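Nothing in this text is a laboratory measurement; each read-out follows from the coordinates by a stated rule. Keep in mind the model is a prediction, meaning the values are calculated, not measured. Cβ atoms are built from the backbone, for glycine too; each structure is taken alone.
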Structure I
Amino acid sequence: MLSLSLLTYPTIDPVLIQIGPVAIRWYALAYIAGILLGAHLLKRFNRVASPLMNPKQLEDLIVWAVVGIIVGGRLGYVLFYKPDYYLQNLAEIPMIWHGGMAFHGGLIGVIGAFYFFAKRHSIDYLRLMDQVACAAPIGLFFGRLANFINGELYGRASDAPWAMVFPHGGPFARHPSQLYQAALEGGLLFCVLMLLLKFTKAYYKRGCLAGVFLIGYGCARAFVELFREPDAQLGFLFAHITMGQLLCIPMILVGLVLVQQSRKTAA
């Protein structure tokens, strides 16, 4: 029988500071931390004799990243998770402050934004995505921690010793699946990419690191979905498959193609 309470959820106010109508939320800080630390890593990549980008282009890249993440993440949520609702409430689509962002949509947004960025600045697109892939797990790590602080995207009911009761998850203890995602999609994937950078020639194989990121994220997300509560409005799609798992399939396939092709080419 499921326990009503195992570990106590460490309730943290999602709003760090509020001055009048202005509120600084942990979720916004997670985005900022991920983008700034990711930009710092990209700067380190480009402190070489033949950099892929100059400092001005790096600054522009951050703007393109923010736009791609927000627009893609929001439209992904609208199309993948609540199409019927937003079809009836079109005016609410831009209201991102009400919540509702999808990683897979944000990924598509970033891929598209960086494609046009690379074309505009005559930058090798695959090499750009290799660098971005190494920085992306940083943002994923902080983003999942923010999900945990918000008490959202929690796991399925469980009697595991580390399960906990979430404020909006009903009376039963649940998997802290946000922390699983932070550890796998953020921490572990970042370590794998850094090890490939340090001990292999993956960086010199165009598209290899980007492919590893897609495969690694897709596998990690599909695994954690086994413990994460499916979205209430969707539930299981078929055969206990969730929308998150379904969207990971094309990621993994594209990643495999990139890694295979990278074996034939060098940057």
Structure II
Amino acid sequence: MQTIGFCRFSYPAEGGFQVEHESIRDRMAYLWSDARMTERFRHFEAICLPGLKAQTDPDFTFVILIGEEMPEHWIARLLELVQDFPQARIEARPPGPHRKVCQSVMNSVRDMDQPCLQFRHDDDDAVAVDFVAHLKQAAQDCASLVSQHRLVGFDWNRGYVARPDAGGLCADPNVTPYWGVAQGMSVAAGVRQTILNFGHNKINQFMPTVTFTAPEMFVRGHNDHNDSRQKKHVKPVALPRLDTQGEALFRDRFAIDADQVRRVFA
């Protein structure tokens, strides 16, 4: 079954952000500032991409949505990072309504006459190296449910919260359902709604969902530029430094190399 991942990479959408701006130009200036983009690229390179590039089932497409006016040097950097990632497909669009644009882009890369699997992914999060394989297996295991419903959600709720820095990785185990990472959806043939049409924490209000508590399937990136951390009164999260055994687990399960993290964030 066709499988499509979707990442919104600093795309200046109308809506879709918890941080408000007076105008689209203000949003572009915020999103593409040197400090923010430098940090986003560090997470994208060291946290997000390794697990996707190392998927045990490489038969999927990974769409990266960017703004048409993103500065050329950032586009060049993005192209450099995905040159060895044949599943990546960069799509540039002008500013527009968040869900409408994401839906249009997602549907432009799928065969609308066939069912498909979709997953959403943030540029500072990671999935386990067998996530795509587990998503496809889940759809097969739930074939009867999938055949009876236009949309079916799949959610893996066990993983880690992690903060990368020049010292390596600080991380702690976490179990949170419908967090938006390691979350997928089966979509019936002809259905134009996509996984981006639904808030990740409300997906179970619109379709049947199946939740898995094993294995550990995600790393939720924790950093100062998380959109959800821009609100007032957001409490800091204390994360312990990973030891050698923890670093080995991250390398094996998520293809995240603590030595690479140290180099990228140095």
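From I, II, which structure was P(r) over Cα pairs in 5 Å bins from 0, in percent, for residues 124-179 alone = 5, 19, 20, 14, 11, 9, 9, 6, 5, 2, 0 calculated on? Walk me through the intermediate numbers first.
Details: I: 5, 19, 20, 14, 11, 9, 9, 6, 5, 2, 0; II: 4, 15, 20, 20, 15, 11, 7, 5, 2, 1.
Clearly, the read-out refers to I.
Suppose you compute mean count of other Cβ atoms within 10 Å over residues 116-123 for every structure in I, II: which one lands on 22.5? Each step should come with its number before you reach the end.
Numbers: I: 13.9; II: 22.5.
This value belongs to structure II.
Can you say which of I, II returns 4.1 when distance in nm of label points 7 Å out along Cα→Cβ at positions 164 and 188 is computed? Mind dumping the intermediate values first?
On the way: I: 2.0; II: 4.1.
The read-out was computed on structure II.
Quick check on the output: 26 is relative contact order in percent (Cα under 8 Å, 6 or more apart), derived from one of I, II. Which one produced it? Each step should come with its number before you reach the end.
Working: I: 21; II: 26.
The read-out was computed on structure II.
Comparing I, II, where is Kirkwood radius over Cα pairs in Å highest?
Working: I: 19.7; II: 18.8.
Answer by largest value of Kirkwood radius over Cα pairs in Å: I.
Taking -8500 as the value of helix-only ellipticity at 222 nm (-39500 (n - 2.57) for each DSSP H run of 4 or more, over all residues; to 500) derived from one of the structures shown (I, II), identify that structure. Display every interim value, and only then the final one.
On the way: I: -19000; II: -8500.
Derived from II, not from the others.
Out of I, II, which one gives 4.0 for distance in nm of label points 7 Å out along Cα→Cβ at positions 148 and 172 as computed from the coordinates?
Numbers: I: 2.3; II: 4.0.
Going through each structure in turn, the value belongs to II.
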